[in-house]
Structure 1
Amino acid sequence: MKKVGLIVRERIVDDIKLGAKDASACFFLQLNRIPAFSLNTMRNGLQRQGAKLFMAKNTLIKKAFKDVGYDDVEDLLGKETGVVFVSDKDAVKACKALVDFIKENENVIELRGGFLSTKKINSQDMSDLAKLPSREVMLGMALGTMVAPLTGFLSSMNQVILKFVWTVEEIKKKKS
């Protein structure tokens with residue numbers, strides 16, 4: 001018969017594995033005596049962005065990530081570690097929410113780094129990621145860039161037609 005503590009630890013490791021497998025990005029945070037209200041505020045903000053905050057002992061996090069295939073998580077772990085699993089394809093939203101929350105609570109939370117797909121990123125990369133525009137804005141910018149040559153062509157064709165109409169109008173005025 002297994003002890004209750006062992007069953008609980010196995011369950012925590014399984015939850016972390018499941019989160020890491022399903023996540024498009026994983027961000028590691030160091031939490032330093034964060035008040036419960038602030039922690040709940042951060043969790044709710046992340047949940048609105050399609051992310052989930054998970055806190056556990058470093059040994060359990062290390063074991064779970066090693067089982068999933070991420071061996072180099074040692075430098076991402078702090079005293080009290082939280083892992084944010086982003087299930088949405090747009091990890092920028094969750095990263096922006098984290099960076100905004102950290103700006104308000106600089107003394108209690110620190111970005112450590114994480115994984116974006118399978119690429120390891122550091123805290124500076126996360127800050128740079130938060131500065132990117134949202135997915136919708138980037139898609140709009142790409143679409144505008146692709147449509148720009150057609151728009152320019154159509155406006156030049158419109159000018160040719162307008163010049164022809166103006167010329168006909170001027171000839172009509174001179175004859176009358």
Structure 2
Amino acid sequence: MQRKDVVNKEQLEEDLKHFALLAVEMGALDAKPIGAKNIFVEDWVRLKCQYGCGGYGKSLTCPPYSPTPEQTRRVLKRYSRAILMRLPDESMAAHDMVAKLERRIFLSGYYSALGLPAGPCERCKKCNLKHCVYPRLARASMEACGIDVYATARKNGFHIEVLKNKRQKPTYFGLLLVK
């Protein structure tokens with residue numbers, strides 16, 4: 001999988017299928033290539049982080065430090081394809097997997113690969129809010145960037161439901177943007 005300045009669509013699709021299989025080998029429960037146009041960014045999602053999440057302002061991967069929905073929309077315009085993954089129900093495992101898969105895709109020649117997990121980073125007990133101690137593993141969450149995970153997952157054939165009590169386990173997703 002050698003990345004050239006311009007990859008033809010057939011090669012990109014073949015590589016994306018390979019990366020989706022690699023994601024499953026690495027522990028994803030399911031993974032599939034999707035069109036970047038099927039990723040939904042909404043301003044209200046970031047507001048839910050601000051008004052409803054106890055992690056707001058407590059991590060460099062969350063608002064107000066993460067990219068805004070407007071920045072995310074601009075970035076998404078530069079991508080045509082992505083890989084959406086359903087991940088194990090443990091936040092840090094999801095974060096690690098996204099970062100490691102991003103690195104593998106990058107090393108395959110897709111230098112603009114960008115990973116976004118769902119949920120806040122919980123790597124440090126308390127984030128120092130000055131510089132990340134784990135920059136190779138920490139990534140802004142999809143929600144922090146304004147991505148509507150529910151709409152994106154459902155549009156792309158994944159099942160996701162709102163949790164109704166604390167006994168239910170969340171469904172984690174990860175997103176890998178690939179040109």
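Suppose Rg and Dmax of the Cα atoms in Å, for residues 106-153 alone works out to 12.9, 35; of 1, 2, which structure was it derived from?
Derived from 2, not from the others.
The value -20500 for helix-only ellipticity at 222 nm (-39500 (n - 2.57) for each DSSP H run of 4 or more, over all residues; to 500) was derived from one model only; which of 1, 2 is it?
Numbers: 1: -20500; 2: -9500.
Derived from the structure labelled 1.
In terms of relative contact order in percent (Cα under 8 Å, 6 or more apart), which of structures 1, 2 is highest?
On the way: 1: 27; 2: 32.
Between 1, 2, the highest calculated value is found for 2.
Tell me which structure, out of 1, 2, gives 13 once percent of Cα pairs over 30 Å apart is calculated.
Working: 1: 38; 2: 13.
Only structure 2 yields this read-out.
Read-outs throughout are calculated quantities, based only on the coordinates presented, and are distinct from any laboratory measurement. Everything quoted here is computed from the prediction, not taken from an experiment.
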